[in-house]
1. Consider the structures P, Q: one of them gives 0.85 for FRET efficiency 1/(1 + (r/R0)^6) of positions 340 and 364 (r between Cβ atoms, R0 = 35 Å, to 0.05) as calculated from the coordinates. Say which.
2. Work out the source of -22000 here, i.e. which of P, Q gives that when helix-only ellipticity at 222 nm (-39500 (n - 2.57) for each DSSP H run of 4 or more, over all residues; to 500) is computed.
3. Given that distance in nm of label points 7 Å out along Cα→Cβ at positions 28 and 140, derived from a single structure, equals 2.8, which label among P, Q identifies that structure?
4. For the read-out Rg and Dmax of the Cα atoms in Å, for residues 84-267 alone, a value of 35.2, 135 was computed from one structure; give its label from P, Q.
5. For structures P, Q, calculate distance in nm of label points 7 Å out along Cα→Cβ at positions 52 and 68 and state which one comes out highest.
6. From which structure (P, Q) was log10 I(q)/I(0) by the Debye sum over Cα atoms at q = 0.07, 0.08, 0.11, 0.12 Å⁻¹ calculated, if the value obtained is -0.34, -0.44, -0.85, -1.01?
7. So Cα extents along the principal axes in Å, for residues 12-115 alone, computed for just one structure, reads 93, 37, 15; which one of P, Q is that?
8. When semi-axes √(5λ) of the Cα gyration tensor in Å, for residues 324-379 alone is calculated, the result is 30, 24, 5; to which of the structures P, Q does this value belong?
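Bear in mind that the values in this text are calculations on the coordinates, not laboratory data. Everything numeric in this text was worked out from a predicted model, so none of it was measured. Cβ atoms are built from the backbone, for glycine too; each structure is taken alone.
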Structure P
Amino acid sequence: MTVEAQRDQPVLRRSIGTTQLALYALGSMVGSGIYGLIGKAAGAAGSAVWLSFLAALVAALLTSLSYASLGSRYPRAGGAAYVTDRAFRLPVLSFTIGLALVASGLTSIATQSKIFAAIVADLAGLESLSPTVIAIGFLLILSGIVFRGIRESMWFNVVCTLMEVSGLLLIIASGLSYWGTVDYFEIPPERAAEGLPLVVLQASVLAFFAFIGFEDAINVAEECREPERTIPRGLIIATLAAAFLYVAVSITAVSVVPWQELATAPSPLTAVMQRSAPSIPPGVMTFIALFSVANTALVNYVTASRLIYGMSGQGLLPSLVGRIHATRRTPHIAIAALLALLLLLAIAGQIADLAAATVLLLLVIFIAVNASLVVLKRRPGEARGSFEIPLALPIAGVAVCAVLLVTRLASSDWRAPALAAALLAGILAIYVSLRLTKASDR
């Protein structure tokens with residue numbers, strides 16, 4: 001394509017400010033984090049669960065700061081795929097990382113669509129209606145919002161995030177009077193011999209996954225105003241805000257409901273609300289959960305479509321999927337392709353194992369991103385960004401993520417690692433196929 005032709009092509013619309021980006025990242029973290037993990041984390045750390053979230057914050061902040069620094073240097077929609085390509089100059093590595101992130105987003109969206117369908121059926125009394133039909137309807141509406149434009153997607157995200165945060169603040173406010181009623185350093189008695197520090201660190205592996213989602217922010221870099229400043233500020237604000245909410249909620253939860261009960265409760269935060277504020281109908285938390293689920297799906301949809309767009313711009317995927325709609329200024333071909341895959345996943349059935357596998361791949365991606373920043377900071381002549389961090393931080397990020405990965409592999413059954421390996425093999429097969437096709441067209 002000539003330079004003149006490139007100039008005539010529509011581009012993504014820059015409309016995201018710091019507040020919107022912070023809410024975008026925060027909504028992704030909160031939506032897939034504290035609501036589901038607090039019970040399991042309490043079972044592992046007892047009343048000291050709040051310390052596990054603080055330890056997890058340190059681990060998450062290391063990688064979050066690396067993303068913030070890279071975002072200020074290279075505000076590109078390809079995100080992790082772009083920075084690894086720039087650092088290591090290995091297209092196969094960038095392709096694998098990019099598609100692994102897309103796969104992670106797809107499994108998350110498909111999972112959320114099923115959860116959304118179950119909640120809607122329960123709230124509206126539509127048990128006779130197939131959950132798959134509701135899930136398909138949800139995916140169609142979601143794709144319409146994402147296609148409509150980044151402004152519409154961001155406003156939807158703002159509403160959902162505020163609802164999610166309001167739910168957590170409601171839990172904190174209703175249980176504030178219970179603070180100080182328990183020993184906040186109590187750990188499960190059967191683990192007393194291991195000591196508080198070790199128990200807290202092991203539980204922080206679980207708590208770390210409540211922070212996953214901050215990495216989505218860098219993929220909308222080309223739609224941010226002043227991305228060199230917006231991305232670092234938005235990421236840091238979101239990570240610290242999530243940490244504050246997580247610590248406060250965990251203290252409230254173990255204060256209101258004994259950690260032993262919390263660990264076995266089907267819906268831990270609903271159990272907390274029922275005890276601390278019995279006058280509030282249980283359906284309120286269920287209604288808030290609806291927004292949480294929708295928000296997680298939306299953020300992953302936007303992220304996946306921008307990843308595909310960015311990888312197309314790098315020449316890693318066909319140029320067709322990187323086209324921008326002239327009116328809506330969104331990557332409409334990528335959005336449509338994702339919708340087709342999502343509909344297949346929604347109809348296919350259980351995808352829990354695949355979702356667990358992609359979580360393992362996320363840790364590998366975090367290692368690669370931190371390592372990329374190390375390489376780029378040490379490379380002579382590489383441009384600096386407006387937000388620089390000491391070299392020791394991304395090095396520590398590599399080490400921490402590697403420890404978390406090993407711990408996750410050791411505690412997981414064989415299916416998740418096997419599926420992760422199969423997913424990598426499938427991505428590599430796609431890469432080889434695309435390369436052979438490109439070579440034959442020459």
Structure Q
Amino acid sequence: MDKSISVRQADVQARIDALTLEQSKLARLPSASMQNNGGYQFGRSIDPTSNQFTTAEILFANHSLNVGLDLFNWFSKKNTVIANTYRAEAARAGVEKARSDIALNVANAYLQILLSREQINISEVQVKQSKEQVDNISKQVKEGALPELNLMEMEAQLSNDSATLINAQANYGLSVLQLKALLNIEADVPFEVEEPSVESIPVETLSELEPAAVYELAVKNMPQQKINELNLKAAIKNVSVQKAAMYPSLTLFGGLDTRYSNAERLYASAFTNTFVPIGRTPTGEVVTTLDERLVPTTFSKNTYFRQINNNFGQSVGLSLNIPIFNAGIARTNWRKAKLNVESVELQKELDGQTLKQDIYQAHLNAVAALQKFQASQKAVAASQKAYEFARKRFDVGLLNSIDLITNQNNFFRARINLLSAQYDYVFKMKLLEFYKGQGLKL
């Protein structure tokens with residue numbers, strides 16, 4: 001499980017969906033952003049101190065802090081969190097599905113290795129018997145008791161049995177490579193498997209694996225059914241999310257801002273009341289205001305922090321966003337969301353039908369595998385007796401070598417068929433146990 005790439009991919013997707021859920025929860029909190037910019041302007045521009053056009057060169061800086069909070073948006077964010085919660089749970093169920101799938105594939109590959117090992121053992125016994133027969137016939141040919149043709153026929157049989165052994169060994173190596181690939185183990189790494197007897201693998205009886213009962217448990221326990229159920233819940237909530245986009249939303253906002261400009265070099269620090277000259281008469285006399293005015297008498301340097309303090313401003317308000325027309329995007333997304341619910345429902349129904357069909361088919365296959373296994377046991381017993389009788393008749397010269405070889409091959413094929421039927425039966429039963437939700441125990 002730790003090395004499987006498919007399991008690790010599913011785990012990465014689950015973590016991505018978990019982050020999406022976390023982000024949707026954080027989206028319900030107030031937003032805040034700070035902006036700071038500064039620069040140098042020259043040529044014809046606006047003096048930030050007088051708001052008049054100027055050609056002077058000015059060094060400026062602006063600072064602002066803005067916050068916002070959605071007061072009401074028809075539960076869009078709330079439903080988004082719920083939908084993402086279902087998606088995150090579905091992703092975690094996807095990890096379990098990947099683990100179940102790899103477990104089933106590994107079990108199949110493991111049983112194939114055990115079968116290949118048994119085929120090697122049978123082939124080795126077959127080769128040993130053929131060698132003994134070649135030695136025995138060779139002695140009889142030298143003594144003139146049998147024609148040389150019998151020896152040539154048995155040597156040909158030994159060659160065939162040796163080729164069968166080589167093929168069995170090659171199949172075993174390929175089965176090990178297949179299991180290594182499933183376990184994500186390098187092909188050149190030494191790897192051995194435990195090889196228990198097939199009889200030691202626990203298998204439930206068919207009476208404990210009735211298809212109707214297995215299906216009822218599979219609907220509750222199989223990861224794919226959980227995934228479909230969670231995806232359906234998420235799709236239903238997403239309809240509410242898309243519908244909210246067609247309604248007004250109310251937002252609370254606020255902001256702080258200030259600025260600095262080196263164009264504002266002086267700052268009036270002292271004032272006095274005086275009559276302010278406003279012109280002269282034709283005779284040259286100064287004309288002043290009728291009353292005294294407050295005018296600055298002392299100027300100080302207008303520093304950066306003094307301007308930041310003097311220009312500090314605040315704002316707060318409400319924003320009502322009313323969607324009127326956006327090329328039908330919001331309504332189209334809402335309708336798509338409703339259609340997606342139908343699509344997920346159909347997928348859930350299809351997967352349910354497929355699961356039920358697979359379980360009933362697996363049960364029929366298990367029944368057939370058991371019958372085939374029982375028939376193979378009888379075939380082995382019968383072919384073994386036939387081979388033993390044939391060998392005794394051959395030893396006393398009452399049977400030719402061709403008939404002996406035929407009986408020997410029939411016995412060999414019967415043993416191979418018995419092994420294949422036995423392992424096929426075990427795997428079919430394990431598949432039903434897998435659907436039952438109790439895992440794979442070998």
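1. That value comes from structure P.
2. Source structure for this number: Q.
3. Computing distance in nm of label points 7 Å out along Cα→Cβ at positions 28 and 140 on every structure in P, Q gives 2.8 only for P.
4. Derived from the structure labelled Q.
5. Looking at the calculated values, the largest one is Q.
6. P
7. Among P, Q, the structure yielding 93, 37, 15 for Cα extents along the principal axes in Å, for residues 12-115 alone is Q.
8. Of the structures listed, the value fits P.
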